[in-house]
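Colleague: Next up: the structures, one after another.
Read the figures in this text as sums done on the coordinates, not as results from a lab. Values in this document were obtained by computation on a predicted structure and should not be read as measured data. Cβ atoms are built from the backbone, for glycine too; each structure is taken alone.
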Structure 1
Amino acid sequence: MSTTPALIEFGSDGLFEAFRDQLHREFQHLSFPAGFVPELKPDYHQIQDAIAAALDKQIQLPHFSLAQMLYRIDISESQVKRYVHNSPDVPFLHVVAELIIKRVLEKTVMRKHYGSGNK
């Protein structure tokens, strides 16, 4: 359903490292446990599994709000519903992890593209 794996595995011009740094910053900003992020390798399924596992731990906590987290990352409820509908065989948290990966990757690419000339 996605081209995200190819983009992450491609990793040219430090894209993966920039993605990993951006993911770490996003999670830290949200007070979401990000200790696993620096250990991530440019393997889409490993990243997706790691994010889904971290989400699974957090949703067990009474103070955690998945909806709030997705809002702050800029993932809409309609996106989640659409992806869940289009991926009925994919576990919910893996769908959410894919959306997080895509959004953070979009932010990374935009920052690399527009930020290089602004420094």
Structure 2
Amino acid sequence: MPYLYLSIPTAHADRRVTEYRMEMASYAAAFLKKRYGRVVLCPSLHAELIHQHAKLPDTWAEWKNEHISMLEHATELCVLKISGWNTSRRVMEEMEAAETLGIPISYIEETDKGLTYVKEKP
């Protein structure tokens, strides 16, 4: 089944920021599903839930191989452009991997009217 891989910045020193990012990822996934009928996979949300219960390290090094493996099978990488996206090592490496694999990159941006799905690079 074809799916879109949703990339988000995650860990932050302030737990409230991390929680906000997870909430925005859930919102973006729901937006893509409801409005565009897309099947969305957001490995960072999955990892965050596991981290909360298993207390595994919440680092990109812990999850990188697993996430890139999932990205390899995606038909599109969609980056959620929220605070920290362009300085996130995780997001930058996922974008690099997508480019290397020839996977198209799209973006979701938050505007005053809600979310906007942009299918081409900015």
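Colleague: One of 1, 2 was used to compute mean count of other Cβ atoms within 10 Å over residues 38-45, and the result was 19.9. Which label is that? Write out the running numbers ahead of the final one.
Modeller: Values: 1: 13.1; 2: 19.9.
Answer by label: 2.
Colleague: Please compute mean count of other Cβ atoms within 10 Å over residues 14-21 for structures 1, 2 and give me the label with the greatest value.
Modeller: The maximum falls on structure 1.
Colleague: To test your reading of the models, identify which of 1, 2 gives -21500 for helix-only ellipticity at 222 nm (-39500 (n - 2.57) for each DSSP H run of 4 or more, over all residues; to 500) when calculated. Could you put the intermediate results ahead of the total?
Modeller: On the way: 1: -21500; 2: -16000.
Structure of origin is 1.
Colleague: Taking distance in nm of label points 7 Å out along Cα→Cβ at positions 46 and 62 as the quantity of interest, name the structure among 1, 2 where it is greatest.
Modeller: Working: 1: 3.8; 2: 1.6.
Of structures 1, 2, the maximum of distance in nm of label points 7 Å out along Cα→Cβ at positions 46 and 62 occurs in 1.
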